[in-house]
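I've put the structures underneath this note.
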Structure 1
Amino acid sequence: MDGREIILAITGASGGPYALRLLDCLDKAGAHIHLIVSPNGRRLLADECDVRTIEDVCLLGRACERIRIHDYEDIGGLLASGSHRTDGMVICPCSSNTLGTIASGRADNLIGRAACVTLKEGRRLVIVHREMPVNGIDLENMLRMQRAGAIICPASPGFYLRPASIDDLIDFVVGRVLDLLQVPHTLNVGRQSGQETASP
């Protein structure tokens, strides 16, 4: 993973634990992470994870030298240009509002702009939608995004690995996202037939 750059955007759909676990795994894998958190994403992290400020040790409670925090409002920033190469972007969790904004081609904040740049440059964009039920507008927006090259990865944990805890359910979803980003990990390994997960 040395030298690979991943954009992680966090928006206001319920799913803060997914975002923090994904950030933790990307950091441990050695990725350079560009972090963007929307205003509703900040509220989400406070409500669900007791994280009051994203600047404090990069959300993880430890020093994180490879995580760079970007201003949500800075649509002229580094990530707004296709000339800055990255190895992919993930929006986790992705609200229906953010999904609709990107599907319509709007880029009035850095998350939308970075997503549009990721698509136009033919890079991998993973959308972890976490709202239910979905209406027809959401479904049409997902189809539109998929046709534009995005990967729609709903936060839908499976049960065939016999999860024994909420952490196991979180790891199931995060493991699938890491697979889609082609980031090595050991989540969900060795838990067949009720065995425990070997966490990194």
Structure 2
Amino acid sequence: MALFRFPSEPPSRPLIRTPNLYLRAPQASDHAAWAVLRMESREFLTPWEPTWNEDDLTRASFRLRAKRAAREISTDEAYSLFIFETGTETLLGGLTLGLIRRGVAQACTLGYWMGHRYAGRGHMTEAVRGAVRFAFSDLALHRVEAACLPNNEPSRRLLERVGFQHEGLARAYLKINGNWADHLLYAVLSTDALPGNRP
């Protein structure tokens, strides 16, 4: 089990800190920055994500998203977090440790997205490293899994750089941009020797 519990309100303190970033649950006050970043990154993100709902960027939809994130954190089901640059407080993207399985599994699934203007700068590598440490130390998990489209070369390189190992191919694994798509499966274990902390 996780070593902490939160009330139904999303925790405002960062759950993960790295040298240049902090990750925390979404707050109601994040809506404007999040909506702008998602909208301006839409073309960049569309090939890699599920189809967006028509009301996806509305304040009401965001409020539900934040409430769900808070509830899932409080019940140790998932940790959906926003990534911020320390100092500037700039929202860069998001990361989720989701589908947490306890019992004999002690595993979760990693997902992430980065705003277009901040991509390719090493931010997500740093965020994923921090998230993996959090999963193994704070959440006491044994395994973190991830999946990416075979043609998503930047995501493949990121996972391998952080220490994930390629384990196979899942056919028609997720519905991405309106189509069922094959995904490469990756995982990292708490017992793995992880690469250094360079981006």
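Descriptive notes on the structure:
- Taking distance in nm of label points 7 Å out along Cα→Cβ at positions 66 and 90 as the criterion, the top structure among 1, 2 is 2, with the largest value.
- Top of 1, 2 by distance in nm of label points 7 Å out along Cα→Cβ at positions 26 and 162, largest first: 1
- Read-out helix-only ellipticity at 222 nm (-39500 (n - 2.57) for each DSSP H run of 4 or more, over all residues; to 500), computed value -8500, structure in 1, 2: 2
Read-outs throughout are calculated quantities, based only on the coordinates presented, and are distinct from any laboratory measurement. Just so you know, these numbers come straight off a predicted model, no measurement behind them. Cβ atoms are built from the backbone, for glycine too; each structure is taken alone.
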